[in-house]
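Asks: Scrolling down, you'll hit the structures one after another.
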Structure I
Amino acid sequence: MLIVEHDAKEILSRFGIPVPAGTIVEVDTRLAEDSLPPGPWMAKAQATIGGRGKAGGVIACDDTAALQRATASIGRMQLGGRPVRWVRIESRAAFECELYVSVNLDTRTGRVAVLVSDAGGVDVEANAQTINRKDAHPEASDIVVAISAAAGGMSPEAENTLREAAPALSQAFIEADASLIEINPLFVMADGGWLAGDAKMIIDENALFRRPWLEKLLRDAGRYDDLVERLDSGFDFMVLDEAGTVGLLTTGAGLTMSVIDEMAARGIVPFNFCDIRTGQIHDDPSRLVRVLSAMNDAPSIETILVNVFAGITDLANFAARLVEAAAAVGIAPDRIVARLVGHRCDEAIRILHAWSSEVRIARDLDHALDLIADHG
């Protein structure tokens, strides 16, 4: 998962990577100068998307009045289709030059790609000829060697800075279970010091169980509701489009993604992504209650598609728990289209029909989407 710049900098500073003094505020916060880092400042929209500067989400401010206007302006923005809720306010850095460095897991090879450039900043991609690449094994010591090798031949200031940054950057990459750490720009100061001017970080949320310090940081941030819901509930649920008309109660990440693709091809808009993980439900309907409650609270949802391809899951047991959950939440049976495949499917259908003849049972996915389209 991609985390916002402020939290990425919090993580990097834990490993000894220097960052500008900064704080994070909600966009409607009334600012008090005694709560701010030393000025002048940069006000930076916090969103899990690149190109914030070019979109007007990074604003230089010389006084608190300008800073207040900047946070209000950022609060009116949408980045990646979502409103910006948070702004990082940090001290503006006086730098001599900007470098670029990234450490990225190459999933095709299982190795780590290290990229460095002495022409960092917002236009680094336009200067692709300046980027040097080296590959490394996913071990901190080998990543250090790769960064140092990639920096070879640059100016002494750039080479020394990247070599100095390499141990902390490599340790952060490994110990935070990151698949990407990108620092752009990496500011080099007149006195030889350096700062992570911006930071982009992707971590493996499935590894958080072995990084309790990182899980606590993300929970305490208050910016990752979807993640906290997944950690607490044991399943995946993410809102895709708040105007979506079909709620998905599905199992299997790949299967759900293929369902979403089929819906998109027909012009049907899903409300959410879901991997309910039926094998962990057994005789407890609470997981289904949580999903159906989220859908019941969404006024745009007209139909709930239950699409379960079961392996060892007892579909009769699942159907019984689904009926319990729907009754507990108050879901009308005529809102449900169910496509069930697998162990004890016939008994599951009998249970659903015993609950209500208004539940629409689909033979296959095409039939399910026909039923949804006809209902709409």
Structure II
Amino acid sequence: MTIQESTRSYEQWLRARMPLIAADLQLKHDRMSSGAFAFLRATFYRWVQLWQRGCPELASAPLVLGVGDLHVENFGTWRDSEGRLIWGVNDFDEACWLPYPNDLVRLCASAQLAATENDTGCGLNQICEAVLEGYTTGLKEGGRSFVLAESHRWLRTLATGELREPARFWMKLTDLKTLKSSVPRGVKLALAQALPELGTSFRIVHRQAGLGSLGRRRFVGLADWRGGLVAREAKELAPSAWNWQQRRDDPDLLYQQIISRAVRVPDPCLRLHGNWLIRRLAPDCSRIELASLPKVKDELKLLQAMGWETANIHLGTKSAVAPILKDLERRPKNWLIKAVSAMAKVTTSEWSHWRDGY
């Protein structure tokens, strides 16, 4: 099956479960052509097809409830119930049961592709060492959430940096046209209930965001509340592409299950409403991009934190922790480097086939 055939098959599978927006899918296909890193972000469905062929020696590793579509731009910030800034994985759209190395290999492969495209000088060996060190230490120490208050000043500086300037953030949302129709009644109600005060007047816009979920419906409720703007987003969810690959007709979404199990400080504004994810949008609720970091040492420090946060998620599968540590001990020293190299190479090849045939 070619990448074009895989894409058609997956999108047909999705259409049987939800409406898709043609213009957004077209944008997704365009962005898939822009580079191997963007291609990887957009095509978890292709990754799961190629994973077992590219890393057959990892297929029998202990299973965890994992992120699935893990990559370096799948981390960001939110506020907890105390108003503290928290950092961690912020997208679990593809949460599924899988061999634990999948998340590590995909995270490192994404970092390798991003480093190559941005010419950062961050090498494959450094990437794998940083992620694996953070992951292993996190597992052994029982995990710890990243609360950006007294600790992690460097990460707090990134999270509150110039790229998250509020005026620019709100301008992007307020410039979007108000939707007059096509918004499900249940979604309107969920957005109204998610705003900070019942009865608040708001308008609904359609937002294009992400890459893996681009093409699905996203509605944002925008309100001017007590002197400032607030926003809540409703994003439609589907079962993981892992189910599509394994031909499992399991309608269950594992989003709530994975965040409830993980070592994590909850986002009080995040909730599920049927198959819709409702969450707060704000300048301090956004991802931290690897490309925005000025120094290689900062990148490696962030990658180590990403490895630790991956351990925070995997620790939610308590029965797997001891088997994972045992499995890590018996693997050859360069196992992650070898696997990442193979999957980065096959991803780049798939991207070339997509670009040339697009």
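Throughout, read-outs are computed from the coordinates displayed, never taken from laboratory work. This is a predicted model, so every value here is computed, not measured. Cβ atoms are built from the backbone, for glycine too; each structure is taken alone.
Asks: As an exercise: helix-only ellipticity at 222 nm (-39500 (n - 2.57) for each DSSP H run of 4 or more, over all residues; to 500), calculated from one structure in I, II, equals -14500. Which structure is it?
Replies: Of the options listed, only II reproduces it.
Asks: Something else now. Using distance in nm of label points 7 Å out along Cα→Cβ at positions 166 and 270 for the comparison, can you identify which of I, II gives the largest number?
Replies: Once distance in nm of label points 7 Å out along Cα→Cβ at positions 166 and 270 is worked out for each structure, I has the highest.
Asks: Where is percent of Cα pairs over 33 Å apart largest, in which of I, II?
Replies: I
Asks: Between I, II, which one scores greatest on distance in nm of label points 7 Å out along Cα→Cβ at positions 190 and 342?
Replies: Ranking I, II on distance in nm of label points 7 Å out along Cα→Cβ at positions 190 and 342, first place is I.
Asks: Give the label, chosen from I, II, of the structure having the highest value of distance in nm of label points 7 Å out along Cα→Cβ at positions 54 and 310.
Replies: I
Asks: Taking percent of Cα pairs over 19 Å apart, for residues 230-325 alone from the coordinates of each of I, II, which one would give 62?
Replies: So the calculation was done on II.
Asks: From which structure (I, II) was distance in nm of label points 7 Å out along Cα→Cβ at positions 118 and 318 calculated, if the value obtained is 3.8?
Replies: It traces back to II.
Asks: Here's something else I'd like to know. Among I, II, considering only mean count of other Cβ atoms within 10 Å over residues 174-181, which has the greatest calculated value?
Replies: Comparing I, II, the top value of mean count of other Cβ atoms within 10 Å over residues 174-181 belongs to I.
Asks: Relative contact order in percent (Cα under 8 Å, 6 or more apart) computed as 30: which structure among I, II?
Replies: II
Asks: Comparing structures I, II by mean count of other Cβ atoms within 10 Å over residues 214-221, which one has the largest value?
Replies: Biggest value here belongs to II.
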